[in-house]
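Chemist: Below: a set of structures, written as C-alpha cells.
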Structure 1
Amino acid sequence: MKRNDDFSVRHQKLAGMSDEELKAYFWKLAQQVVDPLLEYGRTHTTPSIERSVLLRMGFSSLEAKPMVDFAIANNMIGHGVGNIVYRLSKSEKISIREAGVALSEGKDWDKAAALFEGGAN
C-alpha cells in the first residue's frame, strides 16, 4: 500500500521562511498543542493530584489527606490545595508548613475561604 506523500505541497509554505520565521512558527504550533492541556489542568483535578502536589510541597501523606478532605468538604478543591496553603501562608504571614499543618488540623478554613471569595472554584 502506497502512502500519499504531500510533503512537497506542505513544504512550499515553509520553503520561503527564514530560520527565525520557522522558529516562531514552530513555537506557535507548539503553543496550540499545549494550550488545551494547560486549560484542562486548570479546570480538572482529583484528590490524588492534590495530594501529590502537597507531597511535593513537603507535607506527609498523613497531613495531605486531611487537607484534601477539608478542601472537598469546603468546596474549595477547584482552587488547588497547594494554592490554598500558599495563599493562606502569605495572607497570615506564616510559613507554608505552618499554614498546611493548620489546614490539615481543620483550622483556618474560614480564612482560606475568605481569600477566594468572589473567585471561581
Structure 2
Amino acid sequence: MAEGWLRSLAGDHFEAASAGTKPVGLHPLAIQVMKEVGIDIDHHRSKHIDEFRDQTFEFVITVCDHARATCPFFPAAQNRLHWSFEDPAAIKGSAEERVAGFRRIRDEIGRAIRHWLETQPPVP
C-alpha cells in the first residue's frame, strides 16, 4: 500500500520500490481498499528485497517492526526511516473487521506519506 500511495502522490518526483524479506503476493484486501481511494495496485507484484540489494536509494523506509528488524543494511542508502504500522494481513476477526483494519492502516500510511512529502524539499 505504501508503494501505491507514494506513486500516486509523488510519482513524478520519486521512484518507489517496495519489497519484503518474505514476499507472499499482494493481499486481495490491500488491492480492494486502495481501489476505494482511487489507487490501483493490482498490477504491482510482491518482490523480495534481494532484487534491490545492489541498488542505490536516497531513502529506505521500513513500514513495520518486523521489516525494521529483518531488513538488511543498504550501505548505499542515504537516509533510513522507520514508520511502525500494524501488518494488516495479521488482523483477525470477521470479514468486516479485517476490511476495516486494512482501511485504517491504508489511511495511516497515506497520512504518513503525505506528511513526509511535505517535509521534502521541492523538486526542480
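Where a number appears in this text, it was derived from the coordinates with a stated rule and is not lab data. Since the structure is predicted, the reported quantities are computational estimates derived from the model, not experimental observations. Cβ atoms are built from the backbone, for glycine too; each structure is taken alone.
Chemist: If helix-only ellipticity at 222 nm (-39500 (n - 2.57) for each DSSP H run of 4 or more, over all residues; to 500) comes out at -12500 when worked out from the coordinates, which of 1, 2 was used?
Modeler: Numbers: 1: -22000; 2: -12500.
So the calculation was done on 2.
Chemist: Output the label of whichever structure in 1, 2 has the greatest value of distance in nm of label points 7 Å out along Cα→Cβ at positions 56 and 80.
Modeler: Result for distance in nm of label points 7 Å out along Cα→Cβ at positions 56 and 80 over 1, 2: largest is 2.
Chemist: Given that Rg and Dmax of the Cα atoms in Å, for residues 64-111 alone, derived from a single structure, equals 9.3, 25, which label among 1, 2 identifies that structure? Please list the in-between numbers first.
Modeler: On the way: 1: 9.3, 25; 2: 13.8, 43.
Clearly, the read-out refers to 1.
Chemist: With Rg/Rh (Cα atoms, Kirkwood Rh) as the yardstick, tell me which of 1, 2 scores highest.
Modeler: Values: 1: 1.29; 2: 0.95.
Going through 1, 2 one by one, Rg/Rh (Cα atoms, Kirkwood Rh) peaks for structure 1.
Chemist: Tell me which of 1, 2 gives 21 when you compute relative contact order in percent (Cα under 8 Å, 6 or more apart).
Modeler: Details: 1: 21; 2: 26.
Here the read-out was taken from 1.
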